[in-house]
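A short reminder: the numbers here are calculations on the coordinates, not readings from a lab. This structure is a prediction, so every number in the text was calculated from the model and none was measured. Cβ atoms are built from the backbone, for glycine too; each structure is taken alone.
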Structure 1
Amino acid sequence: MDFAPSVYEHAAQLIDRSPWEVSRDADLMFLGHAEAYRLYGHSPVVVGIDIYNLEAEAYGAPVDEPGGSGIPAITRHVCRSVEELATLEAPDPRVAGRIPMVIEVGVCLAREFPGADVRIPLSGPFSIAMNLLGADVLLAEVLLNPDGTIRALEHLVDGQMPFCQEIRRRGLDIAFFESGAAPPLLSPGQFRQVELPPLKSIMKGAASIVGHPVPCIIGGDTTPILDAILETGTGYVICPTETDQQAFMERVWDRTEVTVRVNTSPEVIARGTWDEIRAEVDRILNLTAGRDNVCLGTGALPYETPPENVMRVKDYVARIDSEP
């Protein structure tokens, strides 16, 4: 089984810098992710620290320094309604915000590590809308103005297509993230009614640009919406720790054309004893035993995760794989 840790802000810890510093500096971002790849050899290598902020910041939402090892976040929402979202001019990925910096770091990483699967994070429309509007306003719009919300989300999808094209033009690939839309924030019915049409649009558009189905990474309690996620045509999903992982795997068991990354608890990997960590890994191995096309994930590794914990998991999984 492949081991696929999710390295975002943790890359900053590996070079003894703060997430804020690394998120704003191309050289530091390269150094952090390069060190992570040398240590873990993970796939994919997703470039970035605060991956959900890129597009919203490019649209004008401010990201302030959090201090210490805090993760940068949007600090002020710049839109008041879905009608405003539907009139926003799409940012130019060649010049807007930190998007060009992240793409350039990806190019440098791909050049430094020719065997690495380097991907640029692409946010889904609901996650972008949440950063621009705030969760309370967006969820109220979903309830009271579902048609207007769908139109706004589709507008944001259109705005993501130049970003996809620029990623492809630079010889890179896409990692797609849309955790803002997961239950319990949206009910399964709201997900299917409001989120699924634009989600299908962006997944289809991104796939046509890069030439293959794009992984659809949605955290949260996703078992109730798994069938809808699979309707997007994705070939890669995650089984998050926040959901009933047994029920999730039972539902996707026979869809072996779809890769499932089953996440361990990032808190256990970051703070557990080796016995606790090994028990968590064994739990996932038992859960997936006998199914093809699975890998072991971590969720986003906390900044302070000891690198030796991650490397020990990697070695443990490799040793089990080598046993007859």
Structure 2
Amino acid sequence: MKHARIAGTGSCLPEQVLSNEDLESFVDTTDEWIRERTGILQRHIADAHKGESTASLGAEAAREALKAADMEADEIDLIVVATTTPDQKFPSTACDIQNLLGIHSGPAFDVQAVCSGFIYGLDIANRFIATGGAHNALVIGAEVLSRLVNWTDRSTCVLFGDGAGAVVLKESEEPGILSTHLHADGSYNRLLHVPRGDGEHALGQYIEMRGNEVFRMAVTTLERIVEETLEANNMDRHEVDWLVPHQANHRIIAATARKLNLPMERVVVTVDQHGNTSAASVPLALDTAIRDGRIQDQNILMLEAFGGGFTWGSALVRYLA
């Protein structure tokens, strides 16, 4: 059985920054309220007039990951894109990104698991490599969530941002992806969803969330998956060097860190700068911590996410620089 490791990471954020103070000018909210409840200070918003799209953000993040891996695009033989906000019904965002990168062979497809999408994509790409179906894969989380935000709903519009993160997974003699764990339970779908259109009014549908209920479920579920992941690897929580969580809310992140007995100094937090970027949040956080030198060779990383569906998942990673 073959193994996979993370060979390079990359990210891309839209130029436009929307601060909490900016939101105060058109939403009944305050910077203090947003900071206290979410930890968010700002978020990035894609500008279609500047050509910023889910595919363009994802392609640029992929280029940065390829550069970090010292690889050429034509060495990639699998592209998995996690997104909730494709630019069109079809072709897939993965096919659009494949074209933008100048790659003309190998499977390319999208995965829709909302905020857990990148973890799902990582699992899929790892299995491709483990079974010989691919040698070098791009796993990308890319979102333009501002399309799904009702800018008059102060309970949700303060939370979300746009962006993309990517990793190159490369065949390796030593395992970098130690294990992945995926779950879903569709019975909770009404707690966090975008209502379906009726055909005639398919557009103009926005994110709806029952925040308190989602918070409670997220904290409880992430506690369970942390235990599941450690047990599967016969590992003690003190052996985890870094928690790289989905960046939804600072309070959820802090609760998961407490479960691991990790001080916040060993938790990668980017929610303050990016907001909740759904499937892009874990790879964005991972790229940030690798590039600033916090994550080092042989570090053990716990990646985890929880999102609409409900879906949730984790990946235990040994970073091999």
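General remarks:
- Read-out relative contact order in percent (Cα under 8 Å, 6 or more apart), computed value 26, structure in 1, 2: 2
- Structures 1, 2 were compared on mean count of other Cβ atoms within 10 Å over residues 37-44, and the highest value belongs to 2.
- With helix-only ellipticity at 222 nm (-39500 (n - 2.57) for each DSSP H run of 4 or more, over all residues; to 500) derived as -9000, matching label from 1, 2: 2
- Each of 1, 2 could give distance in nm of label points 7 Å out along Cα→Cβ at positions 69 and 229, but the derived value 2.8 comes from 1.
- Structure from which 0.00 was derived, FRET efficiency 1/(1 + (r/R0)^6) of positions 21 and 173 (r between Cβ atoms, R0 = 25 Å, to 0.05), options 1, 2: 2
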